[in-house]
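These are the structures, in structure tokens.
Here, each number is a calculation from the coordinates, and none is a lab measurement. What you see is a predicted model, and the numbers here were worked out from it, not measured in a lab. Cβ atoms are built from the backbone, for glycine too; each structure is taken alone.
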Structure I
């Protein structure tokens, strides 16, 4: 059962593959905004995944994030997600990311709980 207040944290050590230059989102070798966002989404997905049955998963549907501070290669980044609201199959999260110097990003994220088979069937029907 998904409950308000559930939290999950993921962390990485920033490497060259995590940089804005590698992602094509900028020229600098600092952690890319898309990489920070993917950590936030990963924390959110994992936060609720153990509460879903085998036929279900969650997909991201909304994200509003500020990237507040750059992180150099070699630092550790932790992204945390906390369930703040549940509306039927929509789950809302408060997300944040910190490096060893402090807060680097924060925002809101929403995920929708789906039936995997139905979702994939509808998605791949677009190709026909």
Structure II
């Protein structure tokens, strides 16, 4: 089963489905993982009803950080912002489907940290946003 998920990660890294920039965007946030240099920028368009209509990311970094961002953007399409706020670290790990060590875990969670900082309208992202 791990091979399936590894292939999924490589495919999403090489062929992301939700890469791009929305201009204008209703919610925009970006941050880096200083340990490895990964960078994620997220743009959202949100309807007046609080539903995510469009979600795209831009970034650079390892396959895990970029694949998790792509999978996360797919997941939140059509979700209400209240639901987006409830996405957990475990949801990201379930999407990736492989065990990760502490360093790779930070890579995988960068997009969630950026997303939540943007949705909550924070001035900066914090690891506290992705702790369960």
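Some observations on this one:
- For 2.3 (distance in nm of label points 7 Å out along Cα→Cβ at positions 43 and 75, calculated) the corresponding structure among I, II: II
- The maximum of percent of Cα pairs over 25 Å apart over structures I, II, that is, the highest value, falls on I.
- For helix-only ellipticity at 222 nm (-39500 (n - 2.57) for each DSSP H run of 4 or more, over all residues; to 500) computed as -7000, the structure of I, II it came from: I
- Entry that produces 2.5 once distance in nm of label points 7 Å out along Cα→Cβ at positions 27 and 67 is calculated, selected from I, II: II
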